[in-house]
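*Asks:* Multiple structures follow.
Bear in mind these aren't lab numbers, they're just calculated from the coordinates by the rules spelled out. Keep in mind it's a predicted model, so treat the numbers as computed, not measured. Cβ atoms are built from the backbone, for glycine too; each structure is taken alone.
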Structure 1
Amino acid sequence: MHEDIIEKAWTDEHFRQQLHSNPKQALRDAFGIDIPDNVKIRTVEEQQNDYVLVIPPNPSKVNYDVNCGPWRT
């Protein structure tokens with residue numbers, strides 16, 4: 001799914017802009033993904049000479065599987 005979202009952002013300018021301004025709505029509209037209100041979504045767009053390193057939460061300190069995301073069951 002992650003790859004599908006990225007590919008759509010590369011090819012659909014409106015989706016990319018909505019993903020930045022209202023990511024939950026963009027994901028709901030494009031992929032039918034409903035993300036709970038208690039989950040915060042932020043987008044970061046890398047530039048050619050940037051690399052964003054995302055450090056996930058320590059699994060021993062959270063109550064969900066970080067490999068599946070907090071909204072997955």
Structure 2
Amino acid sequence: MTTIYLDPSKKKEQIVKLSDGSRGVMQAKKEKGGVAYDFEFYSHMHPSFLVTHAPVNGDVETVHSIDGEQQFKFKWN
């Protein structure tokens with residue numbers, strides 16, 4: 001499981017750090033049902049993914065990709 005460290009005060013866009021030392025970006029996007037959060041990573045080790053709710057400290061998100069299943073845990077920085 002990889003941990004994504006987030007700053008809860010930055011709700012629209014932020015650079016995120018991962019527990020394996022890699023980085024990425026989180027961006028809020030307007031969707032039909034409200035706001036979704038898009039996570040994209042600079043390294044090809046992790047798939048990009050979208051969550052349809054605000055990230056919650058301690059929550060785990062399971063992402064399915066062509067490389068298999070990965071789990072990401074959100075943690076406040």
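*Asks:* Tell me which structure, out of 1, 2, gives 0.9 once distance in nm of label points 7 Å out along Cα→Cβ at positions 47 and 63 is calculated.
*Replies:* It must be structure 2, since only it matches.
*Asks:* Name the one structure among 1, 2 that helix-only ellipticity at 222 nm (-39500 (n - 2.57) for each DSSP H run of 4 or more, over all residues; to 500) of 0 was derived from.
*Replies:* That value comes from structure 2.
*Asks:* Have a look at 1, 2 and say which one yields 29, 26, 22 for Cα extents along the principal axes in Å, as calculated.
*Replies:* Source structure for this number: 2.
*Asks:* So relative contact order in percent (Cα under 8 Å, 6 or more apart), computed for just one structure, reads 30; which one of 1, 2 is that?
*Replies:* Value 30 for relative contact order in percent (Cα under 8 Å, 6 or more apart) corresponds to 2 out of 1, 2.
*Asks:* I have 1.3 for distance in nm of label points 7 Å out along Cα→Cβ at positions 7 and 55, calculated from one of the structures 1, 2. Which structure is it?
*Replies:* 2
*Asks:* Right, another one. Figure out for me which of the structures 1, 2 the number 1.8 belongs to, where distance in nm of label points 7 Å out along Cα→Cβ at positions 23 and 39 was derived from the coordinates.
*Replies:* Matching structure: 2.
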